[in-house]
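J.: There are structures below to look over.
Since every read-out is calculated from the coordinates, none of them should be taken as a lab result. Worth saying up front: this structure is predicted, and the values here are computed from it rather than measured. Cβ atoms are built from the backbone, for glycine too; each structure is taken alone.
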Structure 1
Amino acid sequence: MKLVYFVRHAESEGNIGLHFQGHHTSLTEKGMAQARHVALRAKNLDIAALVSSPMVRAMDTAKVIGEEIGLVPESCEHVSERRRPSRIIGTAMSDTEAKVLNDTWTESLFTGGARVEDGENYDDIYLRSGKALSFLAEHPAESLLVVTHGFFLCFLLARAMHGDALTPDIARRVFTTFHTSNTGITLMRQGGRWSEWEVIIWNDHAHLGELQSTR
């Protein structure tokens, strides 16, 4: 029975900034502190492999965790965040044209067949989340920690729950219902008694309270 710990990346400049973030957004000072705290929690877990999205904010989080638990992050494109249309990356969120394009693209993430420029759409994320689940199921390690992203983690949860029966409407409801915090920990078990994937823990961020108490 395989255990997969998912960690949403630590706070990035894009999370608090006023521009649409892309691949290269780095962590804030607060984000680095969050990464160190979740790394201390990971040190108490029996982790055999460390996997990360190649996006900078995720890989930087994974590197901090890896230094603490003695593992080098393995990059995996399958667990990356949704890809925005490249034309709006770095553009101010107050820019009217960019905002309209971003809103239209966001809707395409919950509408089968719709596509906005070179941004990923629902069909892309559906296929990629299936590849991610297969990758994790076939990984030789029996206990993994995966650093990923908020939207993708919700979509992955929806795919694990509904499999091939997932619809855009169900994906939307999962995303708008299940919140994720920076460095929140989610635990899923593969090969469970009742279903292929079981969710044991969702968005445990107790360590963020510990971080607040140290200030």
Structure 2
Amino acid sequence: MESNVEYIITSIKELTKKRRLIYINYEPAFALYIGELRKFGIRDGEVLTQNIFDTLVDDVLKKRATIRAMSLLKDKDYTRKELQDKLREGYYPESCIESAIEYVERYGYINDERYAENYVSFKASSKPRRQIEVKLKQKGIGSDIISRICDEFYTDNDNYELEQAKNFVLKKNIDLEHADYKEIQKIKAALFRKGFSFEVINKALDIVDDDYYM
């Protein structure tokens, strides 16, 4: 918040038995423990001085956000966006969130490229490329990173998708040579919805059709 803004505490709402969400100028600002409300003299309807506001943000909440980020990363990997979202759920100010993110990035605790590489390697055997790309985008990873890492992986592992598509067709147990147009199109549509490209779909159908008569 800007230094010339008057910080009026317009509401204090219970989050848990020990934590309260502080609203400043009718907007949720941050969460504090009950003891901190007493320590800093925070009461509904009072004006928060610039000095106290800065102390809370710089000395209390930035450190707490970083500790929270480190705690979250002990249990699982996060992308940058996922970690930001988790910290927002804790009502940390944006400046505290960015400070925490910068810290964990600086020490290599989060790395979107590494996350994407691991995710692709782990999921490639069970999901088509397009599904993986969509999921990574939802996790906030940049399109350039997704494209590059997927291109690199599938250049050397192009059989992953083909095997998945082939197994899907085999499970249908259809005589492709004698199947009518609608049946073939139905299988193609199902594979496309799952995220397979038309190139992979057609290759899989050709392989199954050839194998059927070997």
Structure 3
Amino acid sequence: MGRPRGGEKQRKKERYYQAAKKHGYRSRSAYKLRQIVKSHRLLQGVDSVVELCCSPGGWTQVLKELDSSLQIVAVDLDAMLPIEGVKFIQGDILDEGVIERIETLTGGVVDLVLSDCSPKVSGQWELDVARQLSLVEGTINIAHRLLGSKGKVLTKVFQGPGFQEFLQSVRERFNSVRLIKPDASRKTSAEMYLLAVGPKKMSLEDMS
């Protein structure tokens, strides 16, 4: 989804792919997270993290590399090779039972929710965007449920049908929302990252 033409051969020549292989990262996306952490101080004030769609673990490696004391719960449909100090849940992030397991392992409150989720690619752009948007909406719901008042959520998004409406809904639920395009993202890719900070919790008056 969003890959340039040229296939596997071109991808292997790409510098972040080569750098990831050289430095032992499990995915090239590790550099996207490193760049966002540096430019937006993402880990400042963060002690606990939930990472959604974590496999194969490139982002998880970066988190532990940058701060070995972080308490991390990582979740994915696919298995992930263990990383020391990381609690792993294999399951669907849209499954309520999985979300309850996350709450149990974290105590119900975390400082940062991360998601680099992408759906299985069908080749049909609008269908793939809709599936990815469903994962992003699930991420935002989990984040709003788990984050403290100064908590942050960083999630991959694709601009396509329904994106502007989704963006507006996030702005209504968080105090600060911005879009980020790290240098490590392919220029031809439609992917961006949404960073939302400070969930607005509903008061009893709002709910009545």
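J.: Looking at structures 1, 2, 3, which one was mean count of other Cβ atoms within 10 Å over residues 156-163 calculated from, given that it came out as 20.1? Walk me through the intermediate numbers first.
T.: Values: 1: 20.1; 2: 14.2; 3: 17.5.
This figure was derived from 1.
J.: For FRET efficiency 1/(1 + (r/R0)^6) of positions 124 and 196 (r between Cβ atoms, R0 = 25 Å, to 0.05), which of the structures 1, 2, 3 scores highest? Provide the component values of the computation, followed by the final result.
T.: Working: 1: 0.65; 2: 1.00; 3: 0.30.
For this comparison of FRET efficiency 1/(1 + (r/R0)^6) of positions 124 and 196 (r between Cβ atoms, R0 = 25 Å, to 0.05), the top structure is 2.
J.: Related question: Identify the structure, out of 1, 2, 3, from whose coordinates Cα extents along the principal axes in Å, for residues 76-115 alone was calculated to give 32, 23, 12. Intermediate values should be presented prior to the final figure.
T.: Values: 1: 32, 23, 12; 2: 27, 17, 13; 3: 25, 21, 18.
Answer by label: 1.
J.: Further question on the same structure: Kindly point out which one of 1, 2, 3 the value 8.9 was derived from, the read-out being mean projected area of the Cα convex hull in nm², for residues 36-147 alone. It would help to have the intermediate numbers written out before the result.
T.: Values: 1: 8.1; 2: 8.9; 3: 7.2.
Matching structure: 2.
J.: Which structure, out of 1, 2, 3, was relative contact order in percent (Cα under 8 Å, 6 or more apart) calculated from, if the result is 14?
T.: Source structure for this number: 2.
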